[in-house]
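Enquirer: Next come the structures, one after another.
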Structure P
Amino acid sequence: MIKGDSPFTPGKPVPLELFVGRKNKLEELIHYMKQSSSGKQENVFLIGNRGIGKSSLANFLRSIAEKEANMVGIHVFLGGVKTTEELVSHVFEKILNESRGENWFKKIQGLFGDYVRSVGLFGISLTFEPPKDKLKGLTKNFPQALESIITEIESDKDGLFIALDDINGLANSSDFANWYKSFVDEVAINFNDFPVFIMLIGLPDRRDALFHHQESLTRVFNIIEIDSLSDTEVEEFYTKAFNSVDVEIHENAMDLIKNFSGGLPVVMHEIGDAIFYINQDDLIDVDDALDGVFEAATRIGTKYLEPRVYNTISSNLYQSILRKIGNSMSQVFTRKEMVKELNEKEKKVFDNFVSKLKQLGIIQTISGMKGVYSFVNPIYPVYIQLRTLQEEEESK
């Protein structure tokens with residue numbers, strides 16, 4: 001049977017029609033956003049661990065900004081961006097591309113002079129390529145540049161929504177931290193009406209790094225932290241996604257995939273996508289779900305554990321400890337119980353091993369529980385066990 005398109009999107013923000021949960025966080029974000037559309041510039045820092053759904057939430061909020069707050073919305077991905085000038089260039093390029101076909105496009109295009117050109121087949125996208133001195137000027141005068149854009153769109157739109165996603169590369173930059181503080185200060189002093197909502201998106205430790213470089217930013221940002229989805233929200237997501245392609249899930253199968261999803265959208269999409277292509281009769285049973293979990297574990301392990309762990313940790317002792325931790329396929333393990341499984345040499349290096357895995361972002365301590373650790377992704381131990389079984393089979 002030839003399968004149609006999967007409703008799941010591993011590695012990408014969830015489609016708007018499949019977004020679920022985050023009700024309280026959305027209400028708070030919408031409050032700030034509507035204040036911005038009324039003229040008060042707002043700054044939000046959206047934080048959460050990897051795979052928790054930050055980009056999907058930002059994408060959903062952007063749609064609300066466009067439809068309900070009548071704002072021009074842009075969602076800028078900054079992976080690899082390390083300078084403030086690059087960030088500013090990306091912001092203006094995104095505004096240009098999102099404005100194509102709108103009433104105000106020609107007016108905005110005129111603001112950037114001869115530094116805009118069409119690229120791609122039939123010129124379907126635009127690039128903004130100003131000379132270095134021009135870009136430095138735009139970066140220094142960022143508030144004025146945004147105000148010029150606001151002036152050109154004000155007859156049609158009520159402001160700008162700007163989501164700056166994956167700022168992890170910029171968070172360690174004192175130049176960026178000081179630039180952002182100067183931007184906020186200038187807006188507060190010189191602009192009475194500045195309808196711009198800016199949301200930075202990153203990991204919790206990147207927030208801490210940014211604030212370390214400029215402590216005054218702690219008073220600038222409204223911090224929104226998102227956690228894992230609840231079991232109810234996970235079930236709602238899977239039900240909605242599979243129903244969209246006329247596929248049903250058996251109750252026991254749903255319980256299994258909820259357990260291994262851990263409320264993490266990044267895992268949910270991998271499991272859902274794997275199950276979708278494995279299932280052949282439009283009714284997902286426990287066998288389909290289990291096969292999908294194993295396939296998703298292989299995908300996720302290959303993407304994340306292989307380059308970050310197996311290709312990094314060369315110590316035979318460390319490899320042995322890792323296999324023993326993954327043996328139960330449990331997300332949580334304790335130092336006390338693990339030590340019982342280790343030989344004397346492994347015991348001596350266990351604490352160093354734990355520190356290494358924490359440094360690599362594979363495990364984390366559980367707050368208030370000394371000596372208790374959990375994998376940041378509930379499917380990691382499944383992959384570790386599968387890989388161990390494969391190695392044992394190959395060694396026979």
Structure Q
Amino acid sequence: MSMVQNPFYYKTRTLYCENMPVRTLVKKYGTPLYIYSRQAFLQRYAEVAGGLKEFNPLICFSVKSNANIAILKMLGRAGAGADIVSGGELFRCLKAGIPPSRIVYAGVGKTTAEIRFALKSGIRLFNVESLPELHAINAVARGMGTIARIGFRLNPDVDAKTHALTTTGKKENKFGLPIAHALDYYREAGRLAHVRAVGIDMHLGSPIFSLQPYTTALRKLLAVLDTLATHNITLEELDIGGGLGITYANEKPFTVAAFARAIRPFVRRSGLRLIVEPGRYICGNSGILATSVTYVKKTPVKNFIITDSGMNDLIRPPLYGSYHRIEPVQKRGQRTMTADIVGPICESSDFMGKDRKIEEPGAGDCLAVMSAGAYGFSMSSNYNSRPRACEVLVSVNNASVIRRRETYDDLVRAEVR
């Protein structure tokens with residue numbers, strides 16, 4: 001399948017989202033403003049679905065990457081399921097109309113209330129991450145008079161060579177169960193009356209730019225399946241997680257076609273239904289964060305472009321040291337400057353880019369923080385009592401607000417006084 005065209009592009013020095021000038025959106029909705037391209041979301045989903053169609057996969061969008069209900073509804077209508085990690089994410093998915101039969105539930109800290117909610121909703125399966133969790137699910141299911149479908153998330157101890165804070169498949173990480181004891185876990189599940197083990201699961205972290213971690217981990221999972229088969233334990237589903245990388249700067253992510261070729265022998269030999277859980281790959285380059293310049297501050301040692309977006313709006317740069325390209329919304333051909341691009345939060349870690357060479361802006365000019373569709377708004381907060389940003393979805397020549405800008409009243413709405 002051909003690569004997805006970039007929905008954010010310049011025409012006569014003006015940045016567009018699909019057919020709409022970003023400056024028009026900023027003028028109407030203000031800043032900070034998350035802007036998403038409907039076409040990009042759907043094309044990225046279609047790229048994954050088409051590239052993996054030989055496996056008849058269930059593609060479960062990773063809700064934590066972008067949890068807006070309008071986005072979930074759009075992807076659900078296109079055929080996506082959901083990978084969730086909380087009761088709140090389940091609530092969102094149900095509100096968005098995603099069928100529970102297409103929802104899988106991971107996460108190390110599922111509470112009994114969340115387990116009960118998921119069982120009542122009829123989700124596809126739980127990916128179990130500890131033996132205490134297995135017994136908690138069995139107890140809740142027993143109390144409800146039902147049987148919970150489960151898979152075990154196994155930790156294959158594979159280094160995906162991603163950021164230390166976003167790798168999840170090494171033995172020192174909190175996620176999953178040690179793969180060496182897999183048979184014991186499935187035997188334990190077999191002794192419980194109210195769970196049924198139907199799946200095997202892994203997730204290596206994100207973003208991943210090499211196919212080798214997937215093939216190494218899958219080889220280990222197939223060895224587990226062979227061992228289970230010798231003990232007459234058969235499964236139905238193989239969940240290989242997500243983590244597919246995207247381009248933020250000059251990265252060269254592998255294609256879905258290359259991914260399919262790499263996993264093909266393992267998926268075919270397993271004989272199981274494939275589940276994949278892409279998040280960033282679908283939404284990362286489908287959105288930007290537009291921000292206005294408040295001041296340009298020049299000192300003898302450093303220049304600062306101070307904007308109205310802070311780490312409460314986009315925490316990835318200070319949290320992970322992540323790189324996002326930052327571009328002017330309107331290019332004017334002015335001289336360039338080197339500056340830190342920062343926000344108004346009272347933290348020295350409040351930055352979006354450091355030592356960036358950029359066309360020198362003036363107060364009121366707008367910048368676009370690119371590749372902000374994944375883990376942008378979903379990780380935002382009200383730190384420093386800042387209202388959260390507005391989100392808009394662009395479809396060709398039209399834009400719709402999919403989350404209104406918060407007000408000061410919203411900041412205290414849940415507080416008792």
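Enquirer: Supply the structure label, taken from P, Q, corresponding to mean count of other Cβ atoms within 10 Å over residues 124-131 with the calculated value 15.1.
Expert: Working: P: 15.1; Q: 23.4.
Source structure: P.
Enquirer: Right, something else. Which of the displayed structures (P, Q) returns the greatest value of FRET efficiency 1/(1 + (r/R0)^6) of positions 20 and 196 (r between Cβ atoms, R0 = 41 Å, to 0.05) on calculation? Before the final figure, lay out each step's value.
Expert: Details: P: 0.90; Q: 0.25.
Biggest value here belongs to P.
Enquirer: Separate question: Taking Cα Rg over 2.2 N^0.38 Å for each of P, Q, which is largest? Working shown, then result.
Expert: On the way: P: 1.12; Q: 1.04.
Looking at the calculated values, the largest one is P.
Enquirer: Comparing distance in nm of label points 7 Å out along Cα→Cβ at positions 244 and 340 across structures P, Q, which is largest?
Expert: Top value of distance in nm of label points 7 Å out along Cα→Cβ at positions 244 and 340 goes to structure P.
Enquirer: Same structure again: For structures P, Q, which has the highest computed value of distance in nm of label points 7 Å out along Cα→Cβ at positions 76 and 116? Display every interim value, and only then the final one.
Expert: On the way: P: 1.5; Q: 2.3.
With respect to distance in nm of label points 7 Å out along Cα→Cβ at positions 76 and 116, the highest-scoring structure among P, Q is Q.
Enquirer: Which of P, Q yields -8500 for helix-only ellipticity at 222 nm (-39500 (n - 2.57) for each DSSP H run of 4 or more, over all residues; to 500), as computed? Present the calculation step by step, with values, prior to reporting the outcome.
Expert: On the way: P: -16000; Q: -8500.
It must be structure Q, since only it matches.
Each value in this text was obtained by applying a stated rule to the coordinates, not by laboratory testing. Bear in mind that the values here come from a model prediction, so they are computed numbers and not experimental data. Cβ atoms are built from the backbone, for glycine too; each structure is taken alone.
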